[in-house]
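Coordinate-derived values only; no laboratory data. Since this is a predicted model, take the numbers as computed values, not measurements. Cβ atoms are built from the backbone, for glycine too; each structure is taken alone.
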Structure P
Amino acid sequence: MPALLQVRSATADTSRAVLHLVHTAVDAEIQRLAMGISLAEKRLAVFEGKYHVSSETFIETFASEDLEGGDDEYVEWAGEYKLQMRLQEHSRQLQEVEYAVA
């Protein structure tokens, strides 16, 4: 369900100006999140290429004993995957925001 962001101010002009600033800030954050997602995808691609398996399959079925790098590699891959999921969720939430002047 989309979040509705309403801005109330003494004047409609001020409300619109503040709403524009907030919208601009949210758009900038969405762009930062997109860059983070892209970087995570590149780092995940290294693991996926090395083991010929998707990160989703890795999370569901692998243990550190299955990886050449053991615990360190497992933690790195799992952490990167979880970071990507978190960034995607934050991006999705921000993209659903609706704006209104009250």
Structure Q
Amino acid sequence: MNTQEIISEQVTTNSVVLYMKGTPENPQCGFSAHAVKILDACGASNIFTVDVLPNPEIRQGIKEYSNWPTIPQLYIDGSFIGGSDIVAEMYENGELQKLIKK
């Protein structure tokens, strides 16, 4: 499988996917840490996370897949939701909680 096929499989076979720098237990950037905290606050369970740092192909590939230049990136039910700022904004207005509880 090529990188785009791997990414497509990850986002379509897992209900909540977060591409991030580091892991939920040890995030390697503040934006990734913030995204994890927001997902926890929403009660998201079984989050599939992908640490992009050890894999440059996934790190670049996810940017191409979403046409979004930054990481973290959140996907819910196969749809790209956005990066850290959009996730925070959706959390603040209650939209993210609705998507996760679906």
Structure R
Amino acid sequence: MLLFLNLVQLLLYIPLLALLGQGLLFVLAGAKRHDNFFYQLLQLIAKPFTFVVRKVTPAKVGDSQVPVVTFFLLVIAYAVVSFEKIDLCVRIGLEQCK
């Protein structure tokens, strides 16, 4: 179970960092961010998650807001997985969680 939680945490961490990097490049590169190779790479990494959020959210949510919504949903999911991992480690003992 610990291995599963670690894997889920890793799978959430990667798109979280990609979306955070996109936000940073949004601030730094401004309107030319779509021409930036690294922005496009980070967008490609986060695309499966933003695609799912785009399909789930109502049409009122604009396309520019979808990455922000995705980021916050991933933060919530990451927090839930982290709390479950902490709970598991407390139950089985901290020595087995190393």
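General observations
- Of the structures P, Q, R, the one that 35 was derived from, the read-out being relative contact order in percent (Cα under 8 Å, 6 or more apart): Q
- Answer label among P, Q, R for the case where semi-axes √(5λ) of the Cα gyration tensor in Å, calculated from the coordinates, equals 31, 16, 10: R
- Given -0.36, -0.78 for log10 I(q)/I(0) by the Debye sum over Cα atoms at q = 0.16, 0.26 Å⁻¹, for residues 8-47 alone, calculated: source structure among P, Q, R: R
- Looking at mean count of other Cβ atoms within 10 Å over residues 16-23 over structures P, Q, R, structure Q comes out largest.
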